[in-house]
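Q: So, here's a batch of structures to check.
Every number in this text was worked out from the coordinates using simple rules, so none of it is lab data. In this text the structure is predicted, and so the values were computed from the model without any measurement. Cβ atoms are built from the backbone, for glycine too; each structure is taken alone.
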Structure 1
Amino acid sequence: MEEQTCFTLKGEKAIVTGGASGIGKAIAGAFARAGADVAIVDLNLEGAEKVAQTITGIGRDSFAVQVDVANPHSIEKMVEEVYKQFGRIDLLVNSAGINIRTPAEEMEERDWDAVLGINLKGTFLCCKYVGRKMIAQKKGNIINLASASGMIVPKGRTTAAYCASKGGVIMLTKALAVEWAQHHIRVNALAPGYVFSPINPWMNNPELCRPTADLIPMQRFAEITEISPAALFLASAASSFITGTILPLDGGYMCY
């Protein structure tokens with residue numbers, strides 16, 4: 001394998017859920033620049049269409065699909081639509097996610113269900129329906145978005161549902177990696193720490209950020225553009241012997 005060419009995704013067909021904004025949008029762009037055609041999947045259809053237009057503007061094939069990742073029928077329909085347009089699905093990135101920060105003793109059951117439904121159930125359902133296509137074609141690569149909060153509890157945060165959902169994503173990733181290795185499907189996950197993104201509007205306030213940043217050895221939060229190259233690594237032949245791995249991107253936060 002030539003080192004200078006092992007990061008290419010030329011000719012690959014990808015799905016990125018949560019691709020209308022944030023980390024998903026950045027990953028979709030990185031994949032396209034590396035040569036992949038990308039389906040932008042999101043509940044926010046207008047946002048997904050804008051991202052798809054940007055990707056087609058650089059010469060790659062892209063289109064938007066509206067989907068509710070907590071709804072199996074919506075996901076199954078999306079997968080069939082993408083498969084019909086692309087002819088195959090080589091890559092899946094499960095980036096759709098939410099967080100509802102409520103003290104555990106006050107959390108409504110509907111909020112718990114919403115977080116687990118999108119973050120964990122949605123990830124599983126996308127893996128399930130795309131996995132069927134990948135098993136049939138005897139090839140595939142899945143990247144889930146876990147979180148450092150799936151391995152540790154962020155100091156001072158009320159994140160019981162979020163931590164539970166991302167911990168589930170981590171173990172789901174490992175289980176699928178083992179189960180589907182025989183089908184030549186790799187399954188890995190990224191575990192970002194604190195990242196400047198639309199899901200974290202409080203990060204726009206430096207006074208609120210400083211105490212948390214002081215807990216990170218690198219003394220800062222990540223930019224979204226620092227997450228997408230790691231996704232490209234896991235999507236490419238550069239990581240061809242890696243599966244079942246959870247890759248932290250936390251500035252050293254979990255070292256303490």
Structure 2
Amino acid sequence: MTPSDQSSAQPLPRVAVISCRVLDAEILHHGRALPNLVHIEWMEQGLHNEPDKLRVELQKTIDRVERDHPEAEVIVLGYGLCSRGTEGVKTSRCKLVIARAHDCITHLLGSKERYADYVKQNPGTYWYSPGWNKHHIPPGKERHDKLRKEYVEKYGDDNADYLMESEQHWFKTYTNAAFVHLGAGEIDKEHAYTKRCADWLGWRCDCQVGDPSLLIAMLAGPWDNDRFLTLNPGQTFRMVPTDRIIEAVG
């Protein structure tokens with residue numbers, strides 16, 4: 001049954017979305033025709049680098065959205081586990097829905113199974129997407145030059161060289177730049193940018209056409225238990241070492 005078929009059978013719950021900005025083009029593109037979306041709140045990209053900060057800021061946003069949008073019945077998180085930075089958040093009034101995903105790339109590929117299969121077949125993959133390219137500077141010459149300029153200004157040439165060597169060291173664990181998209185945004189431009197980054201780094205470059213079905217289901221429902229975790233007010237979730245990724249607590 002499609003979301004449109006279900007909507008003819010019974011009203012869809014009114015949904016507020018709280019999402020990392022890296023999914024903004026995809027959520028706006030696939031959500032614009034959904035009448036059950038009552039609010040979208042964007043969170044700063046990069047909070048997953050500080051998981052404790054992400055958890056605090058996400059909880060504050062959940063509390064504010066529940067307070068300011070009483071019409072919302074469900075809060076959907078446009079996040080995965082994200083370095084466990086989403087673990088522990090909860091609602092007080094709405095249901096809370098999150099995809100069973102480690103990070104946002106699963107939303108773009110369409111399933112946790114496709115994500116796991118790709119990484120298994122292509123170890124050493126660093127992901128690029130229209131949103132990642134737009135909202136942060138991914139590995140490549142632009143990132144290198146920007147960081148070195150900042151280091152030189154702060155610490156001088158010699159220290160900058162040392163810091164850049166440390167910065168570049170972790171890139172050596174990667175060999176593949178995978179660009180994934182759902183047809184939203186400037187695809188050709190961002191794919192070409194990814195290719196330039198990969199060429200400069202000496203990596204392969206692969207383009208994956210994603211599957212929007214997970215993201216559409218996330219926005220519209222229904223939220224099946226295989227792909228999503230649906231929590232009642234007061235419940236939270238934690239990571240589990242299985243392909244379920246997360247489980248309810250409370």
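Q: If FRET efficiency 1/(1 + (r/R0)^6) of positions 165 and 213 (r between Cβ atoms, R0 = 30 Å, to 0.05) computes to 0.75, which of 1, 2 did it come from?
A: The read-out was computed on structure 1.
Q: To continue, here is another question. Compute mean count of other Cβ atoms within 10 Å over residues 117-124 for each of 1, 2 and report the one that scores greatest.
A: Values: 1: 23.0; 2: 12.2.
Checked 1, 2; max of mean count of other Cβ atoms within 10 Å over residues 117-124 sits with 1.
Q: Right, another one. Computing mean count of other Cβ atoms within 10 Å over residues 13-20 for each of 1, 2, which one ends up highest? Mind showing how you got there, number by number?
A: Working: 1: 28.2; 2: 21.6.
Of structures 1, 2, the maximum of mean count of other Cβ atoms within 10 Å over residues 13-20 occurs in 1.
Q: Starting from the value 47, 42, 37: which structure in 1, 2 was Cα extents along the principal axes in Å calculated from?
A: On the way: 1: 47, 42, 37; 2: 63, 33, 33.
Label of the originating structure: 1.
Q: Compare relative contact order in percent (Cα under 8 Å, 6 or more apart) across structures 1, 2 and report the one with the greatest value. Could the numbers behind the result be given before it?
A: Numbers: 1: 20; 2: 24.
Comparing 1, 2, the top value of relative contact order in percent (Cα under 8 Å, 6 or more apart) belongs to 2.
Q: Comparing structures 1, 2 by FRET efficiency 1/(1 + (r/R0)^6) of positions 93 and 157 (r between Cβ atoms, R0 = 25 Å, to 0.05), which one has the largest value? Before the final figure, lay out the partial values.
A: Values: 1: 0.50; 2: 0.00.
Comparing 1, 2, the top value of FRET efficiency 1/(1 + (r/R0)^6) of positions 93 and 157 (r between Cβ atoms, R0 = 25 Å, to 0.05) belongs to 1.
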